[in-house]
1. Consider the structures P, Q: one of them gives -9000 for helix-only ellipticity at 222 nm (-39500 (n - 2.57) for each DSSP H run of 4 or more, over all residues; to 500) as calculated from the coordinates. Say which.
2. If P(r) over Cα pairs in 10 Å bins from 0, in percent, for residues 189-244 alone comes out at 25, 54, 21, 0 when worked out from the coordinates, which of P, Q was used?
3. Which one of P, Q has Rg and Dmax of the Cα atoms in Å, as calculated from the coordinates, equal to 17.6, 52?
4. To which of P, Q does the computed value -0.44, -0.77, -0.87, -1.22 (log10 I(q)/I(0) by the Debye sum over Cα atoms at q = 0.13, 0.17, 0.18, 0.21 Å⁻¹, for residues 21-148 alone) belong?
5. For relative contact order in percent (Cα under 8 Å, 6 or more apart), which of the structures P, Q scores highest?
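Please treat every number below as a calculation from the coordinates, not as lab data. Computed from a predicted structure; not experimentally measured.
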Structure P
Amino acid sequence: MRVYVSTDLEGVAGVVSRETQCFADGKYNEAAKKLLTAEVNAAVEGMIAEEINDILVLDGHGSGGMHYDTLHAAAKLLHGRPLAPKSLRNDIIKEYDVGMIVGQHAMAGVIDGGLNHTQNSRAIVEYKLNGQPIGEIAQTALSLGALGLPLIFLSGDEAACREAESLQPGIITAAVKRSLSRTCAISLAPTAARSLIRDRVSEALGRQRTHPLAPLTWPGPYELEKRFFYTELADGYDDHPLATRIDSRTVQLRSDNILDIIYA
């Protein structure tokens, strides 16, 4: 079994501030990146326990969230900004068997979602796919599903875990913190969070061998509605071949292929 791991920074235990921990110029950004890398390494240890020997980790946080020099030796890192075109990355990802996410946050607007947002917290009010609100968890799970990979594990706060469980029944999750508001949480100690991730990753792989999850797919055609904070952000879609302007701040993208629009 080959494992692909997507990562984000906001769902990591101990991370509660976008400005000081998640932005590249934040004074605690380097420390937060070390926390994420340690959680990824714990996930890798869980994979090694299940005899996984091909692990690809995507540095998925906007400005970069991983510390390359402390990455577990058993993993490879897909990184760099800007990342390679999505079509090229998809050709690589679809060679893997299952997907996982480490460090994920809930979608924009979730009241108990720590650092909740969808894609760009300075630009996006919400996404809706075929009328249903979605966030980055659904984007990842559905794009992986279109490539033939089930999402079998996710770590993050309780709200992110709940979101994943509603999307992909049977997924194994690891809640490393309980968010009380967007900027306040009760986090597990670092060693406890990593131990939980390690154990739950091992459990997810064991279950996948005996009771495999199917890739997550929704029936098409697909309509992705994106609502922005500002009108000029919607202006940018005026010439997009798949987009229709709904109102001053909202655009809708349509396609029979979800991969055409899920990250458009």
Structure Q
Amino acid sequence: MASSIAANAWIDPKAEIGEDVEIGPFCTIGAGVKIGQGTRLLNNVTLMGNVTIGRENVFYPNVVVGAEPQDISFEGGDTCVVIGDGNTLREGVTINRASEKEDGVTRIGDHNFLMGNAHVAHDCKLGNHIIIANGSMLAGHVHVQDYASISGGCAVHHFVSIGSYSFLAGLSRALHDVPPYMLVEGIAARPRCINIVALKRNDFSNATIDGLAAAHRLLYRSKVGLTHAREILRSNGQLNTEVEKLLNFVEGQQEGKHGRGREARRAA
């Protein structure tokens, strides 16, 4: 099907627009933009710089994607934003293109839901099926794994990693990595319990849930230490795949600077 483009939208002739794309009133599309089939820009959307967008995304009014990174060391490099398929970006979402400090890509995966005024800074990497609620801010170089949820008004420090199926509670300040499967809350945010809602909704087995709950008690309540916790979980037959993933994540976190594992590995 032919694309639907409002008469008062501005599109650079060099932009690449796929089939069945909707571009509403007062949208601005720059020369380096590629938009995949079925994506909808409702109105007043701005896409600038090198931006590649997949299929069947919906961008609500006042979304801005591809502006230069808010990093004073940025030297104008040929960096980009890559967005996958089936994402929803609500009103006022901003996604900055990358700096030159990593691979030059700010990346958003598939089927993510970013609510009003969420901000994704330069060099962030988001997986799939992630929810970021209103007004939450990801600083530069943040990685968010699949099925993570970030509630409203959260601030995430640069180089933080947020594990899969985790939940960052509203108004939290994430200075450290957020372990997978955990509910994390506070200023500064700390793991409070397992994210039981996500685990049940996604059909994790009772054995897996019990193992993760035991791991949480050992690591964050009894504070027995990672090595001892692993031995106890193994002896109790609870060292399943998900528990191993949690323990490996925590191990990497402990090796990092200020509880941020990737920051240390990048500097190495």
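1. Details: P: -9000; Q: -5500.
Derived from P, not from the others.
2. Details: P: 17, 22, 16, 22, 23, 0; Q: 25, 54, 21, 0.
The value was obtained from structure Q.
3. On the way: P: 17.6, 52; Q: 20.1, 68.
Working through the options, I get structure P.
4. Details: P: -0.61, -1.07, -1.19, -1.49; Q: -0.44, -0.77, -0.87, -1.22.
Clearly, the read-out refers to Q.
5. Numbers: P: 21; Q: 8.
Greatest value across P, Q: structure P.
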